[in-house]
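Heads up, there are several structures right after this.
Just so it is clear, none of the values below were taken in a lab; they were calculated from the coordinates. Source: prediction; values computed, not measured. Cβ atoms are built from the backbone, for glycine too; each structure is taken alone.
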Structure 1
């Protein structure tokens, strides 16, 4: 590839104790926790709203909230859940369903009240590193190129972009290089939910029949996650996998957007023809953020593995517990791959019993080779199977809250994320309500 040299003086737009990149649930939890504990916090986000997959991405539901006995995302997660339910921001049938517009405003208020300096539509473009420390991030916005400096940085970008740009080690995909497919979620209206529930339709059966009899499906996708009721006649859909995409590659991601939008009218016709209650349903809009399930896993001081899941592992440096199953979506559209997914999904070894959970060690947040950099959310240090568990939004609240508190303590300890006693971090997290045994 042909290269050019580029040099330019860039204004420093902000100097902080803690800079958080990415304002999904992990980044929000990190930023709010740091700010409430005395840090001057900057939060940058590439889209026009906070919340990531649950808002711009239109993912319709929180999954993995409890282990059946314990609410695992205590602290910031609990606060968000309570605020959302109090604002009529959940579905009429399921309290874990998300009404995205209401959730956006809840996040707006949380961040504003905490005194965080928020920059939306601000895209991370480069990172300056000196030895084992990140010193500055470079961003692009309507202001042009700008720099933000901080004492401690938290990578909550989902893709691990800040860490990767700084030169951190990372993994991507499984041992065969395969990456889980993504989905473009969408909003639908004019649904007769009473008719739908009365019909008790087996969606998988009629979908399989449609694959055989109709000819408008570009890619038969047997793993159909379907519609989630979010209002009186409304639904948010998390359906239609785009296989073979790589969210860290510009060309691949562009092709995924185009492919995903082609799928939506196919599903619209399917629902019109074959699903009671959806004869007059209309597609209102699709997400402004692609639903990425798997991306970079930044190498930390410890890698949380599937064996840890099997063992219900416990760690001395736990900053929380989680229980969501190992959810690896089919890697392609074949019926054989779907059956592999079904067998694993139903495998008792991949699903916990009531009250069971695994520990989340602090060491999966501390980035190998760096002193002042932490990760939170989907990009923490795991193998590819464990990413399929911890990646969901309640898990992001847990790791984000821990990273935010750790960043404050690091700032007080020479900007070093390993310079304080972990039991003190645990005690501070317990004071916030975090579920730590």
Structure 2
């Protein structure tokens, strides 16, 4: 018995010895799809004071050049790099953050981290892929185990996930199957050359999602454009704060606290961001409110106060911003981060709820008799009452600082019926309109009794 125990102890000691020495000869702890960005930060980290970490939502959504330009306009100049990567999950972000902390530049003062689900189930189909093995480092093993136990999955699913985590973590610790790569890395470094797969990173780490022609992403993009009803329903659930029980529970709050503490302890400001999406796929979203009381969390997935970044035309699919949307979002995020240091006025808070562009109005006579006008408006804010105004035209009039093209009082001022969130319609009876005069129609949005937004006027033929 003692002999068996002794052999087991010697075996474990050998495993630990091999593990420690294998890791000590690694020039970087990352070897697959993350190597290029990590190597770029290792070479150029002294140039940046702000880093972004997260998944494809951040990778394709944040343009450092636009963010930096807006921060400079706001009096908070930055030099930023987008270290986010498509396919990254929260535990991967934790591991990347650990490397950033250990290899930080003295200039680094802010890290912006995408906050999302810690659920392990989403990786269950990627057995022993390089991308997954790379991120199951021993340092995050216990955190992964805790996340599995915290999840609201069945115990059968939890045991399956624990098995998955254990095997991948052991494979990472012992670098199983990585011998050829490690030898190549060592030889390359000995020659003084850049590590393989560590190419120059363009556009500050941002990438236009439209250039990623993966079949599943192209399919989601096409369905987003051709089948909007289901996506709009999810957005409506988010606006109405509808409870989705299957998504509740499982947010690893201690892991989030740990990330914030690591940064705060070395004088770096942590900012967590819940990225804007149309989709409802954040397991543990209900836990964000608790952690937001302790650390800075920008909940940009709430469409109500963040209307400006929720126009349909800004999105490539339900989860990713397109190139135009990423520019809008990057400026908006700069506004929100700058507002952490600078108090935001009530007017600025109201403007956050406004769309990025003026609402689009369509108005036409319904029939040849010109007895009714069909009015429809798109691109509305998610808040406020919407009214259709039809009257003769007027010049230079303003209400609550908003220019309007009708006289006061207007001939017709009629409530419009919202359809889902950003569209509304009405049928205006024309009996009160003067005959023989050119007419205009305009849509107006009223919040707390004040006019906050008006569409461009549409001209109508005389009655």
Rg and Dmax of the Cα atoms in Å, calculated, reads 27.3, 108; among 1, 2 the input was structure 2
Figure out for me which of the structures 1, 2 the number 14.8 belongs to, where mean count of other Cβ atoms within 10 Å over residues 205-212 was derived from the coordinates. 1
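Ranked on relative contact order in percent (Cα under 8 Å, 6 or more apart), which label among 1, 2 comes first with the largest value? Write down the numbers at each step before the final one.
Values: 1: 24; 2: 15.
Top value of relative contact order in percent (Cα under 8 Å, 6 or more apart) goes to structure 1.
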Among 1, 2, considering only Rg/Rh (Cα atoms, Kirkwood Rh), for residues 101-356 alone, which has the greatest calculated value? 1
Using mean count of other Cβ atoms within 10 Å over residues 69-76 for the comparison, can you identify which of 1, 2 gives the largest number? 1
Structure with the greatest value (metric distance in nm of label points 7 Å out along Cα→Cβ at positions 301 and 349, set 1, 2): 1
